[in-house]
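**Student:** Next up, some structures in structure tokens.
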Structure P
Amino acid sequence: MRFTSEQHLDSDVRERRFTLGDIPGILWTPGSASGPVPLILVGHPGGLHTMYPRLVARARHSAAEGFAAATIELPGSGDRPPSAAAAEARADLRRALKAGGPVDDRIVERLVLPLVEQAVPEWRATLDALLSLPDIGGPVGYAGGVIAIGLRLAVVEPRISAALLFAGSYVPRTMFEEARRVTIPLQVLLQWDDEGNDRQLALDLFDAFGSKEKTLHANMGGHTGVPQFEGDAGNRFFARHLK
């Protein structure tokens, strides 16, 4: 991991941009921390530059509760090399949604599975590097989307103690068996009128998760209409499990 820039957003948040190989990322830490702090991995659908305003808002909210937050650029997003196969699958998905019919499982698999297979090892390598820093001590949580990435991480990464998942993207049905192997505490956000999501699939996935502690927060509104109070609910969830 190589840090490429540093700034203080205010007296309480230190922002450092880094690269891990060819993967860009951002680390936010509470400026007032006196020792190693818990870490939240901040998931998102890709494009650090585009997503930055939302990501930094989430990081500030986490820092206010004493958590560090970190994110990385997803494969095929931002300045990383694009994937022709992913672009074709995404176009097929848009056409299926526009037609108003059901989305073929094969489209979802073509779009999501290659992303999961590449992104999850990158997240784990990033976690290795972050936990070697003196100001990051764990425990570790995961918050955000793509939900299939969070699902896979919850299964294969034992250092993640709890996850707040955003049900705003498709999950291949072939991953439902993995969902039954998830045992960490979960909180799942679902926008009831999400125009780009399959509500029933999201409910079926929640039902499939094997965690003994799992909570569904469903709110009215579209994809970007998550109520601000859910940020406070997320902090309370992580405070229970990371502190």
Structure Q
Amino acid sequence: MATFVLVPGYWLGAWAWDEVAAELRAAGHEVRAVTLTGMAERSGEAAPEVDVDTHVGDLVRLIEGDDLREVVLVGHSGANMAVTGAADRVPERVARIVYVDTAPMPSGLAGIDFYDPDERAELEALVQSEGEGWKIPVPPLDPAVDPRVGGLTEQHLAAIRDRGTPQPFGTATQALTRPVPLPDVPKTLIMNMIPIATVLQLAASGNPVFGALTGPEWSYLDLPTGHWPMFSRPKELAELLAGLA
């Protein structure tokens, strides 16, 4: 049986993993679903200073403080930075990193660097106009225009809108400086919106973000759905995670 640490992406807290966690626990695994600083029930801790280092520290304190070992560290979406940084800090305690519809950024790049110039300018303007200059508001998630919401019901959408928390912008703008050499912790991509075949094509093309996603430490799984599989396909996601353990 494995110890899973489940880390939600932008705007979400531990609650987002409820169904997945229940499936894993029913199978006998230990599960720690995490709410990072400033999010959900920890929204009172939100501040302009919250950044990638803050969230990396959250995970390291959990893993070391609870003496967790052989951890399967699972990060969804924007949690890629936190799980990557934590695994870099305590690789001896991590059995595997699982990236759910996301991937690690190369050293020296921030999450916002993945945006094209127009998208970046739009996001920065939104943070200034609606986020007090330091928060990314919860998106409206309109199914008519947002392809990420595939598989979500109206109840799912309402839960994200109602329970979601504005994301500290520092978690998108702070780069992660990674060690040299990188730890050889096993890693798995579970992709939802982009097929693994496309990811590997982009890696082979020399794309700087995707180029680091190949090697003997990597494995790959497809789970076709929208960007939030913990809501749209929780049972199947739990089964894939259990299989990795």
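**Student:** For FRET efficiency 1/(1 + (r/R0)^6) of positions 7 and 175 (r between Cβ atoms, R0 = 41 Å, to 0.05), which of P, Q scores largest?
**Tutor:** Working: P: 0.60; Q: 1.00.
Result for FRET efficiency 1/(1 + (r/R0)^6) of positions 7 and 175 (r between Cβ atoms, R0 = 41 Å, to 0.05) over P, Q: largest is Q.
**Student:** Of the structures P, Q, report the one carrying the highest value of distance in nm of label points 7 Å out along Cα→Cβ at positions 47 and 135. Mind showing how you got there, number by number?
**Tutor:** Details: P: 3.0; Q: 1.6.
By distance in nm of label points 7 Å out along Cα→Cβ at positions 47 and 135, the leading structure of P, Q is P.
**Student:** So P(r) over Cα pairs in 10 Å bins from 0, in percent, for residues 95-222 alone, computed for just one structure, reads 11, 32, 37, 19, 1; which one of P, Q is that?
**Tutor:** Details: P: 12, 43, 32, 11, 2, 0; Q: 11, 32, 37, 19, 1.
Derived from Q, not from the others.
**Student:** Here's something else I'd like to know. If mean count of other Cβ atoms within 10 Å over residues 111-118 computes to 13.1, which of P, Q did it come from?
**Tutor:** Numbers: P: 18.5; Q: 13.1.
Of the structures listed, the value fits Q.
**Student:** Upon calculation of mean count of other Cβ atoms within 10 Å over residues 39-46 from the atomic coordinates, which of the structures P, Q produces 23.8? Intermediate values should be presented prior to the final figure.
**Tutor:** Values: P: 23.8; Q: 15.6.
The value was obtained from structure P.
**Student:** Separate question: For which of the structures P, Q does the calculation of mean count of other Cβ atoms within 10 Å over residues 23-30 return 21.8?
**Tutor:** Derived from P, not from the others.
**Student:** So if we calculate distance in nm of label points 7 Å out along Cα→Cβ at positions 71 and 87 for every structure here (P, Q), which label has the highest result? Show your work: numbers first, answer last.
**Tutor:** Numbers: P: 2.4; Q: 1.2.
Structure P comes out on top.
**Student:** One of P, Q was used to calculate relative contact order in percent (Cα under 8 Å, 6 or more apart), giving 24; which?
**Tutor:** Numbers: P: 16; Q: 24.
Of the options listed, only Q reproduces it.
**Student:** Determine which structure produced the value 2.2 for distance in nm of label points 7 Å out along Cα→Cβ at positions 183 and 215, calculated from the coordinates; the candidates are P, Q. Intermediate results must be reported in sequence, preceding the final value.
**Tutor:** Working: P: 2.2; Q: 1.3.
Value 2.2 for distance in nm of label points 7 Å out along Cα→Cβ at positions 183 and 215 corresponds to P out of P, Q.
**Student:** If helix-only ellipticity at 222 nm (-39500 (n - 2.57) for each DSSP H run of 4 or more, over all residues; to 500) computes to -10000, which of P, Q did it come from?
**Tutor:** Checking each candidate, the match is Q.
Any read-out appearing in this document is the output of simple, stated calculations on the displayed coordinates, not a laboratory observation. Note that the coordinates shown come from a computational prediction; the quantities given were computed from them, not determined experimentally. Cβ atoms are built from the backbone, for glycine too; each structure is taken alone.
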